[in-house]
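Computed from the coordinates by the stated procedures, all read-outs in this text should not be read as laboratory data. Owing to the predicted nature of the structure, the values given are computational and were not obtained by experimental measurement. Cβ atoms are built from the backbone, for glycine too; each structure is taken alone.
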Structure I
Amino acid sequence: MLNMSTERQIKLIRKYLKVKILEDYVKFRGHEKESKHVYDLIMKSIVQGESHSALIIGPRGCGKTTLINSVLHQVSNEVDMENDVIVVKLNGLLHQDDKVALKSITAQMKLENAVGDRVFGTFAENLNFLLSCLISGVDRKCRSMIFILEEFDMFCHTGKTQTLLYNLFDITHNKQAPMCVLGITNRLDVMEMLEKRVKSRFSHRHIFIFPNESTQPLENIKQIFVECLSVYILRDKPKKRKGRKSTASSDDMEVDSQIQAIPEVVFQRCGMDSRQFQELDPGFLENWNDHIQSLVEDERIVDALEKFCYYVVNEQIFRNVLYQIVAKLSANKPYIDPTDITSTIDNTVAPEHRVKLLQSLSILELSLVIAMMHGLEIFDGEPMNFEMVLHRYTKFANENSSTQTVPRPVILKAFEHLQSLEIIMPIRSTDSVNTDTTTSRVQKEYKLYTLAVPVDDIKEAVKGFKALPTEINHWANNSVV
């Protein structure tokens, strides 16, 4: 058993690493050109009083929000953010209603007392009043505004007036006040969702962020592995670490520690006191960092990381894997076991989610999927309705006496469940995007569907399906002509 002091060290390291893995959103790697673009837009709004608008587009988990947070952190070191800038963050999932959005804007501007019981006729009047409250000084200057709109596409759903977007873009277009509006979305077709009046006031500046598919993905993920799991504590009087063979000078080591350590702003956002980590013993930290360096050189770890790179390019998923590994640290297990890393990565990337979903189906539901798979093979990919799938399933059931006879309503219910799981998808008509063959004029038994999962995933699911009858397994793996 470890003594109490060592147990305390493990608890502090585990707490530190959890914060570093999940909460450190002010560090961003790669995409220097895009970061510089966002930095220039924000600085021009703050320093030169210009107004700009832009959309940051990219898939989920690629780092769009982290990029903005890192730029704001960089800007905060160069300008007086507290007195010169107001940052307002809105989320399309929370602030779809204009009244809720205005209430949040007022609160983030800290102007609740100025508004009081005033009644405004329109959204624009209310927003203009808020901006007028920010004007001060002899030269009547207004503080710069930075609006960050998360889930931007949710602000422009059909059926809702895009009043918020119109007024924000109108202010940037007419230069009423220095304002930078940054929208974040994962939809490439977001411009098609905007009203004409909103489009006319948008700058049409698009910044695309995609997963960092570098030429050396393995080296990139190994670097993330070491950075996330290494522990660097900034002390009041940095001491040179002993026992490590290195040609770097103490000054270089100090600079490296400043780069790798968690910024103080992260601890403040989490409501934590960073001084508690000063209790970590420098010798213990050195042994820990050497342990992490040895892990990344282990062939088993390298193979697991290479496998992860093959399946996933999302850094956030990799951070979730590291969090699961760190959470297993304890006094009885003070260091990371390579088998924990390999098993966690295996559970994350394989088997695929679709295979797991197929394996969770009942035998009847999986039989209907197999019947549809063979039907699509016979009819050269043409969509099928329930009656066609039922015919193929009934033919198979009649040829195999071991298969139980299932009532037609039960089979129809299983077919509808496959649709709810999106394993099968309705075929949409070509005349309109919003209409499909599942209209009320067509009986549900004759609505056309197609498979939404690859055939390879179906065969993989059948291969690993427990307690699957032999006849169905043989049926799935043999083509029907």
Structure II
Amino acid sequence: MSDAGSDLRSKLLRLESQFTWDLKKEDLDLEGLSTVLQEQIDLGLGQRGAVAHSYSYLAYVRYLQGRPKEAASLLSQSEEETRECFGEESELRLIVTYGDLAWLSYHTGDFTQSDTYCRRVEDILVKHPTSSSTVLHPEVYGEKAWTFLKFSMLYYPKAIDCFLKALELQPDDSEWNAGYAIALCRTEPRDPETFLEAEESPVIKQLRRALEINPDDAVLLALLALKLSFYKKHEEAESLAEKALVISPDCPQVTRYIAKYLRQQGQVDRSIDLLKRVLQRSSQSAFIHHQLALCYKFKRNTLFSKKPNYNQEQQSSQAGSDPRTSQQHEIQQWRDLMRHHLEEAIRLKPSFIFAMAELALMYAEDKNMSRAEELFQKVLVALPEEPASIQQFVHLCYGQFHQHHTRQEALAITHYTKGLLLTQKTPDWKQCAKKLKQIAERRLSRDANDSEALGLLGLVSRAEGDRSKAVLYYEKALECDLDNDQYLSALCELRLDLK
């Protein structure tokens, strides 16, 4: 490489850009991102500057897909949109865009143009210096944070860190406060028991803070309604949900959160109506399809759990109809709709693990074990990179698959145990514990000296924090299996803990 080329690359490496933020291709669902970003551009979704961001993100996706000309065009559109949106305040917002254009020009061999964009960034930084060379402008921290938040859940911790740095510089900025709240929403544990009942969680506090600055942000109102309902603050949650719908009745981002809130409150028909309305504008949303699938699952399960009414059966029989046949037909109708929307969710987002695991169980119910196993294997391959809460959900589903469909109880125990040993106490964690208890208690009802069943109860008791009970179970298990090193090791550790 010539001295000029080496000097240019040195300049490029100092730029803040999607090309220098270690966004790894293997971490990204490029097709899914492409679909979502294009829809957000087409619908003009998001707040001030959001469309410009979407053009920029899509440009980087196109570059990774080997389409540099499209990437350059999209970055130019991002620059134009930023100027239209922020006017005289746009310069600091273009630091990252010019950095991306410099790198893209470099990769396409146009070193002269690349150097021109480098100099544009340098001019802005000279005109608007920061307090030190290690501190970025809040606009750059914000752009970096939104990028991490958009591209992959693996980058959520980085997004939080960048939003906090932006807030250190501009603590009252509505955009950074909103972004920080959204990032916390996506990373908060699913079980409110992780917080003291007398206290509000950090995400609720941050949502309230963001809404103090911008009280009419419908997305934040919807998210706060969801969180408050999770903490059983139903009256305030309902008020916020209604306000969000009044402010932005046609915004897909708002209505999908409110629809989820309504489903959790048991208002499933209203949730379905909202989601169908959103789907008319946002047909390429895997999230919407998944939420609809969950609504139809709720209706299926509710109908399935209903016991036939004897008097109604007699009346229907006399009238020549069979209510059980009608009920079975309706259950199948909900199942068909559920399957359709799960298939759509996976088609739009092939990495959608939640939807894939749900769909695998549906195939198992239909006795299509090969297709179910195929889907589960795809899920398991991707699982190690997922957060604990998603891993627990998958292990619960795969455990149910083996317990109820393949009748391989040993494999079911293995996966329920894996879910249990992931210590984040989500509802799925509790289900894994419940399943292991049921298996153990059923086996002990047949054989009171079943050491494995006693060991399982010891494992569950220990995971639930009841060490004294765990000691008793492990002691009984050792009485039945004197040479079991696993039980002996667990018992020694528990006795040390109790001391």
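Here are a few things to note about the model shown:
- Origin of the derived value 3, 15, 19, 19, 19, 16, 8, 2, 0, 0 (P(r) over Cα pairs in 10 Å bins from 0, in percent; candidates I, II): I
- Computing helix-only ellipticity at 222 nm (-39500 (n - 2.57) for each DSSP H run of 4 or more, over all residues; to 500) across structures I, II gives -15500 for structure I.
- Each of structures I, II was scored by mean count of other Cβ atoms within 10 Å over residues 222-229; the highest score is held by II.
- Origin of the derived value 8 (relative contact order in percent (Cα under 8 Å, 6 or more apart); candidates I, II): II
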